[in-house]
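The next part holds the structures, each set out as structure tokens.
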Structure 1
Amino acid sequence: MNLRIEKITIYGFKEDAEFVQKTLLQSLPMELFKENESIARLKIQSLIDEFNFKAAITWNGNTVWSKKKILKDLKRIMHKGMNALTDHLYAFFHLCCGSIAHYNKQGWICEYPDLEALRNFFYKNEYGHGVLEWQPWWATDRIEIIKEVYKMFGLKETP
């Protein structure tokens, strides 16, 4: 089921999508849905993490990512190795961090087989940029996640 609120689309099972819609409408002022995307994305991300939404949320077709889920998945591969890479984290890496899909998740793991390779990827992605610097200005949800990833890998943010 798809539900829309201004520039936001909610994807998921009917009950999940309706819960997200109700929570967004109760928690956020209507003006927010017409507001600057970079501000709204952080507020929506906060609600995703607080309520553990099961439905996906996009703003103008671009996913708003859960900081809590991405960091949890990253900690999992830091403890168990790259074979513990979840589909969700794989999607984040190839959709948001400057990487091609490498055919599938296994292909991505072959390209980045260990934490050192992953750290180097965040330092310099497949387009020759740091993953943080590669982000568009409006992707504030992703920027917040990537700042935490940089801390986890001991990378410095550049101005």
Structure 2
Amino acid sequence: MEKNPYAAPRSAVSDVTPERQGRPVLVWIITIFMALGVVGGVLSTVALLVGSPIGGPEVAEQLKYLGPLDHIGTLIIAALSAFAYVELFRLKRRALPLIAATFGLNAVVVLANLAFRPAYRAILDQGGLITIVVSWVITLAIIGYVWRLRAKGVLK
């Protein structure tokens, strides 16, 4: 029996691993969680702008110190955040700098308000500080996870 020089090799290939299909489960969870947050933030900001804040008079009392620039800033950060998490869902490399930029912009706004607006500090005295710290910890964990995805080559 002659050997065909053009035949496919018959040796087993054992060093090839199957490619991962789809998105990691944590990307789905993060995207859904952040989508709900962005939609909720936009809805509550719009409701506040039209004069009927979500949460009733108690919330209206807390938020009366916020001005139009605060609301515009909130909507800009929400738009940037939405774009960042869509890019994460699409597994794009630019998701990491976008998420980090959103975090940085949010931190600058909060720290500037704390430094220059005593009325803003009053909002934080009523439980707002815990909310900010928890959200920053969660966002930093997400940034770390996205960094890992990028380093592993999952993000293209």
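Bear in mind that the values in this text are calculations on the coordinates, not laboratory data. Everything numeric here is computed off the predicted structure, so don't read it as measured data. Cβ atoms are built from the backbone, for glycine too; each structure is taken alone.
Assign the value 29, 17, 13, calculated as semi-axes √(5λ) of the Cα gyration tensor in Å, to the correct structure from 1, 2.
Derived from the structure labelled 1.
Say we calculate distance in nm of label points 7 Å out along Cα→Cβ at positions 30 and 102 for every structure; which of 1, 2 gives the highest result?
Numbers: 1: 4.8; 2: 1.0.
Of structures 1, 2, the maximum of distance in nm of label points 7 Å out along Cα→Cβ at positions 30 and 102 occurs in 1.
Have a look at 1, 2 and say which one yields 1.03 for Rg/Rh (Cα atoms, Kirkwood Rh), for residues 54-93 alone, as calculated. Let's see the in-between values first.
Working: 1: 1.03; 2: 1.23.
Matching structure: 1.
Here helix-only ellipticity at 222 nm (-39500 (n - 2.57) for each DSSP H run of 4 or more, over all residues; to 500) was calculated and came to -23000; which of the structures 1, 2 was it taken from? All intermediate terms of the calculation are to be shown ahead of the outcome.
Values: 1: -16000; 2: -23000.
Structure 2 accounts for this read-out.
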